[in-house]
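Trainee: Multiple structures follow.
Since every read-out is calculated from the coordinates, none of them should be taken as a lab result. Treat the numbers as computed from the prediction; the structure is a model and nothing was measured. Cβ atoms are built from the backbone, for glycine too; each structure is taken alone.
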Structure P
Amino acid sequence: MNPHVDFHVHTLFSADGRSSMEDQCRRAVELGLQEVAFTEHLDLQPDDPFFGFYNREAYEAEFVRCQALFDGRLTLRRGVEVTYQQEFHDQIVNWLTGYPYDYVIGSVHAVRMEALFREDLYRRWNVRDTYTWYYEELERAARSGLFSALGHLDLPKRYSYHIYGPVPWTDYREQVEAVLKAAVATGTGIEINTSGLASRARETFPGPGVVALYRRLGGEVLTIGSDAHGTDQLGFGLGEAVAIAREAGFPAVATFSTRQPVLIPLE
């Protein structure tokens, strides 16, 4: 069977979101999706442009309203996408305590207090330093054990492709393996983020090779998500993600409820 789920979705509760939660729900029903996780951004670096935007109380009120509105047609999951930075580790722990999240993505959006979406960063940093520092931070996120899954591994290729060109993950195999081994050791999943298919890289985050390596290293928890910030992106590329999961040898993909993985068989 094909899982009709999208476990990486943003709404107007994310600073870069373009669609309301209700509109995303309506579009999910139109697409035949059965389960969606709303994973809004949490950024804790004070000079980050998204800092202070996340309003969990307002999110919760709208989540409960939409949950009732779409009851019987769509399963909604409480989620958050945390920008992991070692400098804010303790604050992240506090944010994740005492709220009934179903699913928590740990993503590296900044390295050495510099945002990865800034094009000038890739003109100032060479490719070796960028990816080395990125994977170091990602490994720390994996070792923390705080997250349900790691978000969009090898994210720099989204923003740097036109500067660095293609960067084979095998150039950083040792670091990638360290990240994935840490994830396996802490029971942390990874996601296939399909937004990369629409980027210059034309490849999911991470690509098929890394997904297959995670499986070979003992990885069992794999989620799929479009990283949609608007209704036009919802559900994008999920069929391709399922094909990658199957090719890598995964018998199932995961959803999450109360921080526990729920496996959906692929066959």
Structure Q
Amino acid sequence: MEQSNQLNLKTAISLIDEVEVQIEPFKKMIDDLDQSSSNSSDDGFVMTVSKGAWDGFKGGLQIRKESVNLLQKCDQAIQLSTAAKSSNPQITLIQKHDGSDIVYTPEMLIGYAHLAKGVVHLVSSNFIAAQQSLRQSLNVFPTAEGQLRLGYAILGEGQRNEALLAFRKVLNDYSDSEEAVEANKVILELDRIKPKNWTVALLLSIFLGWAGIDRFYLGYTKDGFIKFITAGGVYIWWIVDIIRIATNKLRDANGLKLQK
């Protein structure tokens, strides 16, 4: 039984290592798809639309398949570590990593597996799922990387103040880590950005949105100019933006939600 538990932990480590190695190629796959979608083609409008849509469809399927594969490996690692813990709560495994002996516990591996899941979701811009996985990781086995990644996941949702709290927790709890340096840089950048007020944006959109003033205020200079010369997109764009701002669905040019 003990050998089986040890094997489960070794397999969990191997699965987590595989996911960590595959994260960067997965990110590149997504970046390449985004780049190809933004590139123009000289094949003509119809050919461009059809080819771009087809390439995007195939790329999306490939990314979806790889995402499922990575998440399944994380779940398998969690299941194996949980099984080992249930069988022997005191079990540990000593493995060499970068020339040093590391003592692994089931809790550590469960935390790392949830962290890897969070990174996969984060790379996929699935920020809500990323937050859930990262919070699970921190509950089981807190790490500086997990806390930093949580800050990025919250920021991806446009939640400026909540993200600042998460990044400051990195400084407070892991002040000597490399993650603390990165978190401090993000905090300085967010402090530099002046938040946009929801009430101001809504009033500008209602009364001056036809001239694009709301878009200028939110930092969308190009959109504001186009909105101005088209009289609010023949009033349709004007109305749409009023609704999006009223429901706080339109973020500012920095990707942050408007502050009420």
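Trainee: Quick check: 0.30 is what I get for FRET efficiency 1/(1 + (r/R0)^6) of positions 179 and 219 (r between Cβ atoms, R0 = 25 Å, to 0.05), calculated from one of P, Q. Which structure matches? Provide the component values of the computation, followed by the final result.
Mentor: Values: P: 1.00; Q: 0.30.
For FRET efficiency 1/(1 + (r/R0)^6) of positions 179 and 219 (r between Cβ atoms, R0 = 25 Å, to 0.05), the value 0.30 is produced by structure Q.
Trainee: Please compute relative contact order in percent (Cα under 8 Å, 6 or more apart) for structures P, Q and give me the label with the greatest value. Show your work: numbers first, answer last.
Mentor: Working: P: 21; Q: 13.
Greatest value across P, Q: structure P.
Trainee: State the single structure among P, Q that was used to calculate helix-only ellipticity at 222 nm (-39500 (n - 2.57) for each DSSP H run of 4 or more, over all residues; to 500), giving -25000.
Mentor: Clearly, the read-out refers to Q.
Trainee: Starting from the value 0.35: which structure in P, Q was FRET efficiency 1/(1 + (r/R0)^6) of positions 75 and 227 (r between Cβ atoms, R0 = 41 Å, to 0.05) calculated from?
Mentor: Details: P: 1.00; Q: 0.35.
Computed on structure Q.
Trainee: For the read-out P(r) over Cα pairs in 10 Å bins from 0, in percent, a value of 7, 21, 25, 24, 14, 7, 3, 0 was computed from one structure; give its label from P, Q. It would help to have the intermediate numbers written out before the result.
Mentor: On the way: P: 7, 32, 39, 19, 2, 0; Q: 7, 21, 25, 24, 14, 7, 3, 0.
The read-out comes from structure Q.
Trainee: Thinking only about distance in nm of label points 7 Å out along Cα→Cβ at positions 99 and 187, which of P, Q has the largest value?
Mentor: Details: P: 2.2; Q: 3.3.
For this comparison of distance in nm of label points 7 Å out along Cα→Cβ at positions 99 and 187, the top structure is Q.
Trainee: Follow-up question, since we're still on this one. A value of 45 was computed for percent of Cα pairs over 18 Å apart, for residues 83-154 alone; which of P, Q is the source structure?
Mentor: Values: P: 39; Q: 45.
Matching structure: Q.
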